[in-house]
Each structure stands twice: as structure tokens, then as C-alpha cells.
Structure I
Amino acid sequence: MNDNAEDKLAALESVWYDVIDAVNAGRTNGLICPECQHPDGLQVEERQGRVEVSCPNCKRVVEVQVNTF
């Protein structure tokens with residue numbers, strides 16, 4: 001991965017940090033897309049130990065590995 005791609009990934013992770021943190025804490029209701037701010041919120045689905053968070057408006061999909069202790 002080149003520096004430019006790494007910078008873009010870091011920026012994307014920064015934007016989604018609050019959503020990822022909320023999902024890891026078990027708070028999945030009322031999440032708003034940090035990119036497009038769509039009022040219908042984000043869709044959250046658990047799939048094989050991971051959580052997929054998607055925006056119905058901008059179609060961004062983020063996969064979160066939920067921390068289990």
C-alpha cells in the first residue's frame with residue numbers, strides 16, 4: 001500500500017471512528033452516516049462474528065470486528 005492509499009485509509013477510519021466505537025460498545029441504534037449524514041441512519045447486521053454497518057444513501061459499507069473478552 002502506498003503512502004497516499006494509507007493516508008486515505010487513515011482519514012476514512014478517522015471519520016468512522018465514533019461509529020466503530022459505538023458498535024464495539026453495543027450501541028447500534030440511531031447511528032448516522034458520518035459521510036453523508038443521511039437522516040434514515042445506518043443499517044447494522046451481524047455476520048459470523050463481525051458487524052456490517054452500511055448506509056442506504058451513499059452505499060458505504062464498513063465491517064467491524066466486535067471485541068469480545
Structure II
Amino acid sequence: MSDQKIPIDVDKLLKNKLKSLSIGDLEKAISNAVSDLVGEDYKCAIDEVKYTLFSGADFHLKIELSYNSDK
């Protein structure tokens with residue numbers, strides 16, 4: 001077994017790709033994932049987004065059952 005350590009790619013770590021995502025696209029993707037898992041139509045709202053230095057994000061997420069009177 002080798003004791004070689006894999007070097008950390010600092011450039012990759014500091015480039016927060018989450019900043020390039022639109023909040024609307026992220027809300028839609030989460031809504032679709034939850035709806036597929038539960039079998040009901042859900043909507044998602046994201047608030048208070050704070051991007052972290054190391055390629056992360058903290059945010060408030062609200063998921064609610066969508067009510068469609070046509071169904």
C-alpha cells in the first residue's frame with residue numbers, strides 16, 4: 001500500500017461553481033427531485049444564499065406542496 005498523499009487542487013477548491021447557477025434553476029431542480037421522490041407536485045424556494053470560500057453555499061430552503069385546483 002502506498003502512503004502517497006494526493007495534492008489538493010487549490011484553484012479548483014477556490015472556484016465556487018455554485019455561484020454560476022441561477023437560483024431559479026436550482027429551485028426548479030430541487031422541486032423536480034422532491035416531486036419525483038414523493039409522487040406529488042412540490043415547489044421550492046431558496047432564500048438567504050451565502051457562498052462559502054471553499055466551493056460551498058449555505059441557504060434557507062423551503063419546500064411546499066403545490067396546490068393546483070385543476071387536478
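When distance in nm of label points 7 Å out along Cα→Cβ at positions 25 and 41 is compared over structures I, II, which one is greatest?
Comparing I, II, the top value of distance in nm of label points 7 Å out along Cα→Cβ at positions 25 and 41 belongs to II.
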Which entry (I, II) yields the derived value 17.8, 62 for Rg and Dmax of the Cα atoms in Å: II
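Quick one: distance in nm of label points 7 Å out along Cα→Cβ at positions 17 and 33 came out at 1.4 when computed from one of I, II, so which one is it? Write out the running numbers ahead of the final one.
Values: I: 2.3; II: 1.4.
Traced to structure II.
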For relative contact order in percent (Cα under 8 Å, 6 or more apart) computed as 30, the structure of I, II it came from: II
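With helix-only ellipticity at 222 nm (-39500 (n - 2.57) for each DSSP H run of 4 or more, over all residues; to 500) coming out at -11000, pick the structure among I, II it was computed from.
Details: I: -11000; II: -9000.
Label of the originating structure: I.
The numbers here are math on the coordinates, done by the rules we state, and not lab data. These numbers were taken from a predicted model, which means no experiment stands behind them. Cβ atoms are built from the backbone, for glycine too; each structure is taken alone.
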